[in-house]
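Student: Please go over the structures that come below.
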Structure 1
Amino acid sequence: MKKQIFRIGIKNYPAAHGGVEAATYNFVKATKDKYDFTVFTVWDNPTVVDNEVDGVKVYQLAKGWLARFRQIRGAITDKRNTVLHFHMEIFLPLAIVFSLLGYNVVSSIHGRSWWNIKINPVVRWIIAIVDILGVNLVKRTVYVSRWDYEAMKKYTFRRDFVCIPNGSAVCECLNDHPTKDMVFIGRISVQKNLEALIAAAERDRRELDIYGPFDEREVEHTARIKALLENSKMAHYRGVLKPEEIYPTLGQYRCAVNPSKSEASPNAVIEAGACGLYLYLSDIPGHRLVGYPDVYYFDKDNIQLPVVDGINKRSIANMEHHRRELSEATLVSRYAKLYESF
């Protein structure tokens with residue numbers, strides 16, 4: 001009998017560029033013959049018909065914590081053979097409760113928010129307390145960022161929590177003759193720092209194509225980005241890509257750029273590295289720790305986009321690093337080991 005895996009707390013399924021969503025989608029697609037998956041998303045899933053896509057059950061989470069608890073518990077038909085895999089800090093309270101009730105629980109933390117000084121101090125303390133309770137009480141805790149993993153060691157005596165960075169499939173169709181300059185793929189939110197990137201592309205005369213969904217909750221930010229794109233000669237919005245379109249699209253470009261202010265394990269960067277693109281990345285721990293060798297780092301508050309040696313050819317070094325450390329096969333084996341530990 002297949003083990004039942006509930007993936008809980010991602011925004012949407014199938015994925016629409018978000019790193020957490022893409023990592024979940026890639027894992028489910030790669031292992032759905034081994035496990036029976038049910039996915040609970042925060043957002044509605046308009047492309048999903050009758051709560052199923054490619055043999056995977058997909059539901060939108062109810063509103064309110066008690067309703068979500070009842071929804072998840074009601075979906076479990078075999079407690080012993082089911083693993084509840086929660087994502088994001090916000091779902092830690094549910095992960096703690098289900099752990100204390102004896103369920104098999106994995107919690108993936110895709111970034112700690114309580115270190116962010118821009119958050120209200122009281123809120124930061126609350127988040128910190130929940131994070132510390134989580135790493136001590138949830139049965140299996142996973143950090144996708146090595147930086148977060150090392151930082152949390154001081155808050156627990158347990159040593160059964162692990163670091164598993166995101167991974168993506170190996171790019172088998174290498175394009176040695178890209179015709180376009182720079183590409184950004186990702187969710188268009190405040191954290192991605194695209195206002196500064198568009199300004200830098202204009203100043204440094206670099207052709208930049210942007211793919212990804214706008215975060216419509218950030219109304220003012222979305223309006224500013226759309227206005228900048230309408231008036232830009234160098235930066236162009238190209239719409240939203242389906243997961244299967246990402247690698248063929250990346251192959252058209254010489255380099256990929258990610259100006260994020262913070263990242264845990266950036267899936268868009270990992271996918272670009274898999275395709276051998278030269279990388280232009282903001283100098284933050286999340287980018288340094290993915291470890292790609294052919295990278296130009298820039299200050300996130302002072303973006304510079306010079307033409308550097310190496311962008312006119314595919315980076316074999318980036319592709320080899322991806323195969324060793326960040327491949328989908330590596331990701332699958334690490335999570336499968338966790339699931340089978342129950």
Structure 2
Amino acid sequence: MGFRVRELHRGELDGFLTCFEAAFGVDETSLSVVRNSLVNDPYFHPERVRVGVLDGMVVSHVVVVHRAAYVGSQVISLAGVTAVGVHPAYRGRGFGAKTVGDAVRMIRSRGYDLAMLTTRIPGFFQRFGFREVPQCIGYQCPATGLARAETSGDYVVERLDYNSHWPALAAIYHQYSMGRTGMQVRDMRYWETWPRRGTFPHGFSQDLDATGVIAIANGQMVAYLAAHCPPDFPHLTISEMAHLTGHEQAALLLARTAAHEFLGKGSGRVILHVGGDAPILRLLEAQRIPFEPEAGPGLMVMFPNRDWIRPAGFRNPDDAVEHLFRATPPIRWHRDGF
């Protein structure tokens with residue numbers, strides 16, 4: 001039986017994970033996160049997992065993550081290309097290129113507005129129509145500076161309990177994200193499955209030093225934050241943060257709380273995964289707490305469908321790239337595992 005590319009069939013998840021483990025050399029904990037993020041993705045469809053099969057064995061794979069995101073008031077469909085891998089025993093035979101090509105054809109045929117991926121080998125993906133653009137994955141500042149930030153307002157800080165707090169989290173995020181370029185559009189299916197997908201961050205895994213906190217004012221939750229400090233990266237990463245309008249100080253208080261907690265655990269700096277227009281950045285600037293953009297691995301984009309570009313206020317794809325990825329400060333796309 002020759003090599004062919006198709007969607008993932010029922011019962012092939014273990015075969016996919018075996019290939020993924022071999023391709024990337026991940027440990028069991030990381031593999032568990034991959035499994036959970038795939039199985040519990042509320043928008044999962046087998047068609048979006050493209051696998052290369054040889055003699056009944058999965059030897060290559062590409063996962064296309066389906067999301068929607070804001071570009072101003074416009075909502076566009078995003079195809080996040082991830083998990084591009086080939087089993088080491090079958091490399092050098094063009095299987096990876098064939099699988100990526102098949103995924104790109106599927107993305108184009110389904111009319112996605114924008115496709116995105118991160119890579120350290122941009123030349124490989126250029127042949128499929130992707131272009132490299134600048135990426136800002138967040139902002140960094142000294143943990144000592146953030147831990148000393150001054151805040152105002154009468155807020156109570158409590159630990160986040162996802163099972164009881166998620167409806168309030170969803171409401172806060174909905175107000176915070178609406179119309180912010182780069183933020184995802186999250187429906188109730190997203191929030192109901194979030195902890196099972198291994199996010200926020202990584203389900204507060206015991207293998208990570210993670211925390212979640214909320215701010216309450218007059219009995220109402222007004223802000224939340226999730227942060228973690230991976231063992232192999234001794235810096236605090238604030239991976240989720242949102243607040244209701246008028247409660248920017250609550251978000252700063254939560255960031256200060258997390259920084260203070262992790263400062264004693266050796267965190268030298270804080271990475272804030274927030275967009276370029278996040279109010280907390282203006283608060284940090286006002287207190288002269290130094291921060292600067294944190295660059296990530298090479299981001300590449302492709303425009304499978306261009307019908308949304310003019311309604312969003314852009315003249316052409318180049319104009320869209322200039323606004324979305326070269327703005328000052330740059331927009332951080334909220335990718336959630338792309």
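No value in this document is a laboratory result; all are computed from the given coordinates. The shown structure was predicted, so the numbers you read here are calculated from the model rather than taken from an experiment. Cβ atoms are built from the backbone, for glycine too; each structure is taken alone.
Student: With FRET efficiency 1/(1 + (r/R0)^6) of positions 11 and 291 (r between Cβ atoms, R0 = 35 Å, to 0.05) computed per structure, which member of 1, 2 shows the largest figure?
Tutor: Answer by largest value of FRET efficiency 1/(1 + (r/R0)^6) of positions 11 and 291 (r between Cβ atoms, R0 = 35 Å, to 0.05): 1.
Student: Right, something else. log10 I(q)/I(0) by the Debye sum over Cα atoms at q = 0.15, 0.17, 0.18, 0.19 Å⁻¹, for residues 147-298 alone was computed and gave -0.81, -1.00, -1.10, -1.20; which structure, 1, 2, did it come from?
Tutor: So the calculation was done on 1.
Student: Comparing FRET efficiency 1/(1 + (r/R0)^6) of positions 139 and 259 (r between Cβ atoms, R0 = 35 Å, to 0.05) across 1, 2, which is largest?
Tutor: 2
Student: Which structure, out of 1, 2, was relative contact order in percent (Cα under 8 Å, 6 or more apart) derived from, given a value of 16?
Tutor: 1
Student: For distance in nm of label points 7 Å out along Cα→Cβ at positions 67 and 275, which of the structures 1, 2 scores highest?
Tutor: The maximum falls on structure 1.
Student: Let me ask something else. Ranked by distance in nm of label points 7 Å out along Cα→Cβ at positions 283 and 307, which of 1, 2 sits at the highest value? Intermediate results must be reported in sequence, preceding the final value.
Tutor: On the way: 1: 2.4; 2: 4.2.
Biggest value here belongs to 2.
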